[in-house]
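Down below are the structures I want you to see.
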Structure P
Amino acid sequence: MTQPDLRSISAVVFDIGGVFTVPHPDPMSDLLAAMGFEADRSDHLRFERAHYHGVRAITEALMADEYDDDTDYESSAATWTAYDIAYFAQVGVPEHRLTEASNARATQRGQGVKGIWRHPLSENIAASARIAALLPVAVVSNNDGTAERQLVDQGVGQVGEGPLTSLAAVVDSGAIGIAKPDPAIFAPVVEALGTDPGEILYVGDTVHADVRGATAAGLPVVQLDPYDLHDDHEHWRLPGLTDLAAILS
């Protein structure tokens, strides 16, 4: 894994999904219950792990020849089908019902159902506060226009002063009409931080949107890969923000 020279890092920017939150077990379990399948929604770790297996499935789908770095994977039914099938397999849905579960999730996604990405990754949230005590921090997220509210609700931080961690900026693709991996989405946060892109470390959980998008924008990047599912890639990976906080300290 290629770790950047952290001596030159003067700020850290986070993604939200896969860094601070993952899909909540309740709405995902409700979806499965409507199919007559009962998942153990109390097994939060299993649902968390399912997300990262879904991310790995997206990586594999986007490694196919028909995709390139300009692919809008968030609008691609094929990539989200790959995510859903891997996700539901991890929470115990039998193989012969995975397509049914994926179709149900696609319908839910198409209806714009809110409140899915609200299960907090508490250790990462706590570690982000420790990182913010060392360096300025901000957020860049492919989101639905409500990223700032989500960050407050999850206890991550707010823009400017307040009771939570102070964020220099929150850049939300739904608010500005630009989404990762388009490197242009990083321009507002670079401006807000007032530093060179090469001195801003970006933290995300996906290869296509986060690693490639940030790299194209000139930002060093680390992928959070808590289950070591991308060990066939050369970019820098860490299990979580606790590890990053320790390194930056």
Structure Q
Amino acid sequence: MPFPGTILPPLKWTQTALKAMPEVGRLNWATLFGRTAPVVLDIGCGNGRFAIGSAFGRSTHDHLGTDILPVVIRYARKRGNQRGLPNLKFIVLGGHELLERYVEPGSVAEIHCYHPQPYYDPAQIHRRQITPAFLAVVHRSLAPGGLFIVQTDNPGYWKYIQSVVPVFFDFHERIGRWPDSPKGRTRREIVALKKGLPVFRGSGTAKLDLTEDAALQLAESLPPPTFDADRRLRELDRLA
């Protein structure tokens, strides 16, 4: 599955590794990227296909991809480096921790979350990414009217997303594929489409009348993601 862009001569490679977070305070985007530009976060970025494609196609935006798996971040960094993308960084870190501890409130233009792991084992469902608490910190991190995009091929996950995301965002389901990547923005999406599986996509802007305190209170009142995930998709997880 070819990635966007081409491999440049080594002298033109960049350094996309963000190896350490601030010991005190939060990330300063202008310091990190050397300029002031809209910031795009890719939560659970995997091998970096979306973040690399977006950074390559939108040089006006700065991008940070994060994932808890070091091996996929190594692949993402290598490909980002080889494409000479100065507007791209990757780090090994959980998405909730990144937003809660290191992202300045109201400082991000877009947050993307593609195919969050559903954790089929009932003993592991507490690890699911899309929770009310996570959505509250997504809302806090976005600039007024900032965009949240989420996608999954798991029907149970999507049903839960439909019930909780609209509490924090003016949310709309997308019908059809992304026009910029009709074959799929991520490896997982590409594999799912080749298998003929439905992919559920949606986006929403942060509600302007929802304060940080109100969002946190709402998060405490909403149900956690204890839905019954479709275990038939386990094999697709392995392939992707």
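Throughout, read-outs are computed from the coordinates displayed, never taken from laboratory work. Note that the structure is predicted; figures quoted are calculated from it, not measured. Cβ atoms are built from the backbone, for glycine too; each structure is taken alone.
Data overview
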item: For mean count of other Cβ atoms within 10 Å over residues 18-25 computed as 10.1, the structure of P, Q it came from; result: Q
item: Comparison of P, Q - label where relative contact order in percent (Cα under 8 Å, 6 or more apart) is highest; result: P
item: Which of P, Q yields 2.3 [distance in nm of label points 7 Å out along Cα→Cβ at positions 122 and 146, calculated]; result: P
item: Identity of the structure behind 17.9 (criterion: mean count of other Cβ atoms within 10 Å over residues 26-33, calculated), options P, Q; result: P
item: Ranking P, Q by volume of the Cα convex hull per residue in Å³, the structure that comes out highest; result: Q
item: If FRET efficiency 1/(1 + (r/R0)^6) of positions 34 and 226 (r between Cβ atoms, R0 = 41 Å, to 0.05) is computed and equals 0.40, the structure in P, Q; result: Q
item: Label whose coordinates, when helix-only ellipticity at 222 nm (-39500 (n - 2.57) for each DSSP H run of 4 or more, over all residues; to 500) is calculated, return -9000 (choices P, Q); result: Q
item: For 1.5 (distance in nm of label points 7 Å out along Cα→Cβ at positions 82 and 106, calculated) the corresponding structure among P, Q; result: P
item: Mean count of other Cβ atoms within 10 Å over residues 42-49 - highest-scoring structure of P, Q; result: Q
item: Comparison of P, Q by FRET efficiency 1/(1 + (r/R0)^6) of positions 2 and 178 (r between Cβ atoms, R0 = 25 Å, to 0.05) - largest value held by; result: Q
